[in-house]
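Below you'll find a set of structures to go through.
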Structure P
Amino acid sequence: MDLTHPHLQPLFDPRRGLIALANRANIDQVIVDGAVLVMDGRYTRHDEAAIVAAGSAAIGKIWDLPDAQAAFAG
């Protein structure tokens, strides 16, 4: 975790900084039970672009639902 980013400064409370202010850009490496899940800020287990594309497609389907359209209609 890189706590030197400007959006985390001044870092009076590191726990608060991690929970409330830190984001993906602050994470360089994640290891769980010896398995490297994130290396150099990139997810290692699957294709991130494919995950994002699938998520975008799912959100598009939700927004196309009549209830979603009605909720945000003028």
Structure Q
Amino acid sequence: MRKVTLTELSNNIERLLDEVLETGIPIEINKNGKLLKIVSLEKKDKLKNLIFKTGVIQGNPDDLVNISWEQEMNIDLP
């Protein structure tokens, strides 16, 4: 959760509200020792925040069980 001051909230309210809507991460504001929270009522799909990485296997993990690794590796064991 992101924490901001009341001054930061008042100076950047539109950007901060957009950030809450975009990420789904609430913002906590401290006003005179009392805590307030801005939360989106719509649940954000957290999987959409994942970043694609090259070299990562995509697909069904159960398919890895059936791979024949003998052709992939040439290890001569004593």
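The numbers here are math on the coordinates, done by the rules we state, and not lab data. These numbers were taken from a predicted model, which means no experiment stands behind them.
Here Rg/Rh (Cα atoms, Kirkwood Rh) was calculated and came to 1.16; which of the structures P, Q was it taken from?
Values: P: 1.16; Q: 1.38.
Corresponding structure: P.
Work out the source of -9500 here, i.e. which of P, Q gives that when helix-only ellipticity at 222 nm (-39500 (n - 2.57) for each DSSP H run of 4 or more, over all residues; to 500) is computed. Write down the numbers at each step before the final one.
On the way: P: -9500; Q: -6000.
Source structure: P.
To which of P, Q does the computed value 22 (relative contact order in percent (Cα under 8 Å, 6 or more apart)) belong? Can you show the working numbers first?
On the way: P: 17; Q: 22.
Source structure: Q.
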